[in-house]
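Below are structures written as structure tokens.
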Structure I
Amino acid sequence: MILHPAIVALVLVSFLIGGMMIYSAFFGVRIIGRWDIKSGSEEQLALERKTYLISTILSYVFVFQIGSLFLYVYTADSLHNLFVGAMCAAGSLYVDPYGYPTFILKILNCILAGLWLIVNYVDNRAYDYPLIRKKYVMLLILTPFFITEGISQWLYFAQMRADVITSCCGSLFSSERSGVGSEIAGLPVKAAMAGFYLSLVLTFATGLVFLIKEKWGRLFSFASGLLFLMSCVALVSFISLYFYELPTHHCPFCVLQREYGYIGYLLYAALLTGAVSGLGVGVLVTIRGGASLSGTLPLVQRRLAMICFLAYAMFAGISIYRMVSTDFTLGLF
């Protein structure tokens with residue numbers, strides 16, 4: 001393993017997160033089976049004190065988890081000059097079979113962590129904690145994903161060798177190569193544009209209905225999730241071309257570099273924020289809550305919808321501004 005400070009930090013954080021998740025999951029089993037807010041027993045009081053501590057620790061742990069995604073990508077990008085053929089994080093992640101699976105798991109776990117934080121926040125707003133069993137069931141579901149990510153990340157860094165010859169992003173995201181990245185890069189631009197703009201309109205339309213009439217919450221949540229996927233496809237298919245001003249450069253990682261003002265970090269942060277807040281609306285609509293949340297839940301859902309709007313508007317605004325402000329054109333019309 002290459003002993004790089006960021007790598008050491010990522011490995012230590014993953015071990016810390018994994019350990020806390022396992023400990024919290026065991027405690028969650030007790031909560032699910034024995035929690036009774038109406039009871040004044042000694043066991044119930046002990047559970048209440050313990051859940052305050054666990055919720056606080058997990059809140060910090062999940063924030064670290066979200067930050068680890070950006071540190072992981074930044075580290076992979078900073079290491080690219082150690083590998084022959086690599087030009088950015090795309091090549092560094094390709095040096096062994098665990099780089100890209102870890103990256104995908106981190107994205108998934110960031111979204112799941114964000115959703116748990118939303119449910120935990122809402123649950124703590126009520127005096128009787130009506131969502132406590134549901135949030136610990138969510139925790140039990142999340143734990144295997146976080147442990148798998150930690151193992152995958154360890155294997156990626158442990159097998160990393162500086163003498164490995166890897167592929168550049170131009171090759172990995174070339175339409176002439178086989179693979180998911182190449183398939184997305186080879187999509188017809190008009191189709192990718194249509195999918196992106198239609199999902200953008202669908203998200204904002206259903207969101208407005210939800211804000212005005214408090215209906216279509218699940219549809220809005222589905223649309224926001226779809227927009228996240230379509231935005232990722234659009235970024236590889238055509239948006240990145242306008243940043244690089246090259247018709248064949250589809251890399252989603254080079255935009256993170258200094259030459260482009262690190263604008264990629266803002267784009268990806270906006271996408272993740274939009275996805276978590278939009279999906280959070282659907283999660284809260286599904287799990288609902290008791291009478292103690294009747295006033296809090298709608299307010300939180302409206303705030304999440306507004307955050308989703310702002311995040312996706314930022315992503316779309318930056319992308320569209322770049323597309324119309326540069327002299328580069330794809331010549332579609």
Structure II
Amino acid sequence: MSPKSNYLNFLKLNEKKLNTPDIIIVVAFYKFVEMRDTIALQNSLKSILNDTEIKGTILIAKEGVNGTIAGKINEITIALEKLWSLDFLIDLEPKYSFAFKNPFFRMKIRQKKEIVTIGMPEISPNKIVGNYVKPENWNDLISDKNLLLIDTRNSYEVSIGSFENALNPNIKNFREFPDWVTKNLINKDPDIKNKKVAMFCTGGIRCEKSTSYLKSLGFEKVYHLEGGILKYLEQIPKSESKWNGSCFVFDYRVSVDHNLELGRYEMCFACRMPISQNDKMHKYFVQGESCHHCFKSSNDKQKKRFKERQKQIQLSRKKNQSHIGQVKT
């Protein structure tokens with residue numbers, strides 16, 4: 001099925017939800033493709049999106065494109081048609097979810113060294129990559145008891161949801177993944193490169209680069225979830241799901257549930273950890289300043305800065321203005 005057909009099928013399956021007033025479609029996408037002229041792509045994307053109400057962030061590098069955009073159904077449909085009309089994006093397969101207001105404040109299209117930063121420019125899925133596993137085949141793969149299943153996301157993402165029996169590397173950012181592989185896989189198990197390894201992430205981009213990295217080290221049986229957690233939640237019924245919890249997303253929604261709707265988490269401004277309503281009852285929680293995850297790790301100078309920032313946010317709200325860097329709620 002073509003990307004356009006998948007999109008139309010998504011609209012049909014969610015027809016009732018899309019009739020909700022002010023519903024926003026959030027579109028996450030990426031593609032590893034060798035880009036000779038990144039400036040030309042940036043200009044093309046600007047011409048497609050600048051005269052719309054669509055907002056989001058798109059990163060462009062020599063290795064490809066990575067972005068999330070959000071808007072009303074009519075403008076999103078037109079924008080996708082134009083993206084698919086570009087030769088190198090004709091097979092772009094986005095992931096879709098919902099919001100009741102736009103989770104972004106503006107449209108940003110930026111040039112970067114990598115579209116997802118592992119800190120090793122020589123590692124590229126354009127050169128070598130693991131085996132793609134479609135969402136409908138993922139459950140069978142991870143049911144293999146001999147499989148090593150790895151969640152390649154940051155620890156704060158994993159804290160609110162993951163697949164059954166997945167290994168959490170407890171990394172703070174993706175740059176730490178190569179060191180974790182060396183210390184916790186290669187150094188501890190001389191035979192690890194001959195074992196079956198599967199990885200996953202939010203939208204597929206980090207686990208795709210992770211498989212490229214493992215293949216470069218000599219791992220043979222490497223797999224990753226095509227389209228990531230978001231595509232899995234989009235296509236697999238909850239009754240058949242092996243996903244537990246919520247999926248962290250990098251916008252004001254903080255998380256989405258299995259129906260791809262707004263989750264029940266907020267974010268601690270100080271440490272960026274997702275926090276629940278119960279977490280907000282903790283004695284160390286102070287709105288905009290700290291939570292139980294970071295209260296003891298932040299110093300007095302930092303707490304003072306967070307407190308002042310929260311004060312400015314409150315003043316901006318009273319004046320019905322948007323403080324710079326503020327996440328609207």
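Only the coordinates and a few stated rules stand behind these numbers; no lab work does. Please read these numbers as outputs of a predicted model, since none were measured by experiment. Cβ atoms are built from the backbone, for glycine too; each structure is taken alone.
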- Query: Once FRET efficiency 1/(1 + (r/R0)^6) of positions 198 and 302 (r between Cβ atoms, R0 = 35 Å, to 0.05) is calculated for every structure in I, II, which label goes with the largest value?
  - Reply: I
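Figure out for me which of the structures I, II the number 38, 27, 13 belongs to, where semi-axes √(5λ) of the Cα gyration tensor in Å was derived from the coordinates.
I
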- Message: To test your reading of the models, identify which of I, II gives 5, 16, 17, 17, 10, 12, 13, 8, 1 for P(r) over Cα pairs in 5 Å bins from 0, in percent, for residues 6-45 alone when calculated.
- Response: II
- Note on the structure: Computing distance in nm of label points 7 Å out along Cα→Cβ at positions 134 and 158 for each of I, II, the value 3.9 comes from structure I
- Query: Hey, helix-only ellipticity at 222 nm (-39500 (n - 2.57) for each DSSP H run of 4 or more, over all residues; to 500) derived from one of I, II reads -24500; which structure?
  - Reply: I
- Item | Of the structures I, II, the one that 14 was derived from, the read-out being relative contact order in percent (Cα under 8 Å, 6 or more apart) | II
- Task: Could you figure out which one of I, II the value 0.9 for distance in nm of label points 7 Å out along Cα→Cβ at positions 166 and 206 was computed from?
- Result: II
